[in-house]
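Next up: the structures, one after another.
Read the figures in this text as sums done on the coordinates, not as results from a lab. Note that this is a predicted model, so its numbers are computed, not measured. Cβ atoms are built from the backbone, for glycine too; each structure is taken alone.
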Structure 1
């Protein structure tokens with residue numbers, strides 16, 4: 001454990017670090033963030049006694065750091081500085097072996113099996129073992145950085161201070177080094193304090209974060225408490241947006257550049273095309289999209305949308321693979337195309353345009369109601385779902401907030417359900433009014449042009465036109481389906 005208590009210090013009589021306090025428990029990783037010149041590297045130097053402290057204390061294992069002599073302190077704390085001076089033409093092995101110096105009674109005069117194991121382990125963990133006999137000057141900057149990390153690891157100290165350990169590293173080696181650091185913290189109880197410029201990496205790998213501003217602590221806590229968009233914007237003077245990592249309960253951040261946004265053209269009716277195989281919307285510019293499609297579901301930016309008609313006996317074990325093969329055959333780009341599937345002939349599709357105060361929207365619907373279900377009674381059914389699909393597109397010439405996108409989906413779903421009620425579509429098993437079919441899909445897409453609409457609920461300007469549009473288009477699509485030959 002390391003405790004930093006009201007620590008101040010810097011160069012000569014000028015304090016760079018001012019009144020910094022925090023605690024890092026055994027087996028935990030603290031990430032230090034902050035813009036250039038905020039005092040991150042200076043803090044590590046003052047913590048490790050490389051620079052003198054003008055006030056405050058640092059405690060290791062309950063003992064003030066100044067009471068340790070240099071050799072004992074080096075056995076307890078390893079430091080990886082930001083800049084390295086490689087004055088000698090050492091091999092990789094020799095450079096890593098320097099990390100064992102604090103454990104020697106003389107300059108490598110007492111090399112032991114434990115020393116050898118520590119060096120080999122450090123080289124293996126950092127992926128530099130294959131360079132063992134290579135002179136350091138023959139390595140790239142990233143390879144040298146991994147050697148210096150190995151040197152610090154070979155020191156087998158209880159506390160590891162790392163100043164930008166991922167400097168010069170590609171993303172694969174960034175992951176390798178940080179995975180290794182995380183593993184050592186969890187399995188060996190290593191206490192780690194590291195300076196990182198990459199806020200997203202810091203959020204992923206650190207238990208807590210310390211955000212510095214002009215030498216002082218601006219925020220300290222769990223990643224979700226520190227990586228708050230407004231706070232990051234104030235400290236870094238840069239516009240950002242935060243979002244959730246797709247696999248971990250960690251915040252992530254993206255920079256929002258101050259570029260002149262291109263003038264996006266509007267979607268028009270002639271951008272839609274109906275063939276025997278699919279209903280298509282093709283634009284020259286990407287639309288921000290939220291959907292439950294088969295291909296490219298979720299949130300993204302796309303400029304090609306397909307509602308593909310498939311046979312009634314369409315039964316494919318791997319639907320995603322079959323759709324991918326279809327797109328490749330038809331020469332549609334995989335990364336910019338959204339695909340839905342329907343068993344309804346494309347001739348029954350309804351595409352309608354609706355005016356709104358902010359511009360206009362288009363609603364496209366295919367409604368196959370042969371497997372309509374009452375969602376409140378589906379728990380009674382034991383049969384496997386079969387084809388029956390209402391697919392809805394809502395294309396908005398306007399700008400929606402994140403919240404408005406999801407509220408728009410709710411509004412569209414409510415309007416679809418009302419259309420089923422209006423047309424007296426019933427669940428054949430229960431005889432009750434149906435609310436959907438078993439495999440419905442919904443897509444909301446917007447040009448993101450114009451003033452941002454914060455909400456998309458049923459009483460908002462955009463919600464009102466979505467409700468009206470989806471209801472009317474779905475009713476018409478159901479009627480077409482009922483009267484099909």
Structure 2
């Protein structure tokens with residue numbers, strides 16, 4: 001069994017550029033990784049593969065039963081209650097493999113992001129489709145949950161498309177990877193590490209070809225200028241001799257040049273050199289390297305004028321049967337804090353309480369774990385309805401996080417990763433003294449995560465970072481607030497790094 005995509009193209013209504021442009025792929029059984037920058041067309045390609053979108057051109061076949069596990073886990077899966085009612089062997093095995101608690105299936109809106117993601121993955125696998133798309137299945141997950149999801153996905157026997165920026169998961173599951181860039185796609189053998197090594201070699205080769213082409217253009221341009229000057233001097237001498245009719249020596253030199261053809265040769269050589277220079281310039285243009293958008297956040301953010309930007313008294317936070325024991329906490333004007341813990345430990349509960357205690361005199365910015373419909377509409381309105389100067393600042397900041405700003409104004413369907421960057425840009429333009437980010441790497445491509453890390457390292461104010469990304473946490477935070485849970489109780493401890 002395999003799925004064939006033949007010369008498929010798709011353009012979103014109102015967009016000037018195609019999201020997917022003339023892609024041909026053969027997808028066999030097993031997992032195929034799908035990698036690329038935010039907005040490159042990965043999710044669009046997957047929706048075309050499952051039949052959720054019909055291509056403007058080309059074909060997808062044969063017709064197979066398909067399921068799509070979306071990036072966004074805020075809405076309950078359509079099959080949630082059917083899965084909850086099923087106590088057959090397959091459903092029980094998924095409950096056990098993903099460590100699902102039965103009450104989760106009837107209280108989806110009350111779950112943490114990681115708990116929702118595990119339920120979402122279980123509902124997708126339970127359908128046993130021929131074609132299964134997993135779009136960022138490890139978003140929001142702690143390390144044990146990531147391992148559980150990986151083990152569950154290893155058991156899938158159909159045609160799988162794994163859209164992910166989780167390098168370890170791609171290396172573990174994918175036998176091949178589709179690299180999507182600018183609406184085009186190329187297929188490469190191996191997982192992420194093997195493909196990235198091959199792509200790095202290709203980029204280095206392109207860079208060498210570009211440098212060689214640049215040097216050739218410079219050499220030919222200098223030679224063309226020299227020959228052009230020679231032809232100009234020869235023409236000038238002939239003109240001066242013609243102006244002086246009494247200059248018999250000049251007339252004789254002109255005659256010799258005409259007889260010997262030197263003037264004609266010089267002109268032909270100059271024209272030939274111009275053509276060679278034009279061809280070399282074309283080769284240089286054709287070897288352009290991939291464009292990356294990087295910048296610095298040093299222009300955004302501020303340091304509060306007061307030494308403490310938030311203070312929480314020692315207390316117990318309660319949410320139904322759950323309680324979180326918190327010691328007295330302070331956030332200094334330059335503190336950099338990582339808030340860590342397992343899924344469901346109470347990190348988002350503490351984040352909400354922390355924001356309540358920020359004085360009104362301290363400008364605070366907050367990026368939630370998921371961007372819901374209301375926040376999405378506000379972010380897009382900010383982008384499209386703001387004046388030219390503000391829009392330019394938003395696009396410049398989004399561009400610094402590895403996104404092509406032109407795509408955001410094209411009218412195409414904005415990816416969740418691009419949307420999170422717009423929301424974060426809007427918050428940063430308020431020049432906050434406190435930045436609170438809840439799982440900021442959700443939906444971001446690898447290049448964007450590295451850009452975000454660089455930006456956070458240069459943020460001047462206080463930072464509270466909720467994340468399962470250990471590398472990011474180690475890079476930007478000096479203090480750790482760790483929450484551990486036992487049963488319905490959690491406890492926070494403070495650790496200095």
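With percent of Cα pairs over 34 Å apart coming out at 49, pick the structure among 1, 2 it was computed from. Matching structure: 2.
Identify which of structures 1, 2 gives the largest calculated value of distance in nm of label points 7 Å out along Cα→Cβ at positions 25 and 449. Kindly include the intermediate steps, with their values, before the conclusion.
Working: 1: 5.5; 2: 2.0.
By distance in nm of label points 7 Å out along Cα→Cβ at positions 25 and 449, the leading structure of 1, 2 is 1.
Given a value of 3.5 for distance in nm of label points 7 Å out along Cα→Cβ at positions 81 and 353, point me to the structure among 1, 2 it was derived from. Only one of 1, 2 returns 3.5 for distance in nm of label points 7 Å out along Cα→Cβ at positions 81 and 353, namely 2. Each of 1, 2 could give relative contact order in percent (Cα under 8 Å, 6 or more apart), but the derived value 17 comes from 2. If distance in nm of label points 7 Å out along Cα→Cβ at positions 313 and 345 is calculated from each of 1, 2, which structure is the one that comes out at 2.6? It traces back to 2. Each of 1, 2 could give helix-only ellipticity at 222 nm (-39500 (n - 2.57) for each DSSP H run of 4 or more, over all residues; to 500), but the derived value -9000 comes from 1.
Quick check on the output: 131 is volume of the Cα convex hull per residue in Å³, for residues 1-144 alone, derived from one of 1, 2. Which one produced it?
Of the structures listed, the value fits 2.
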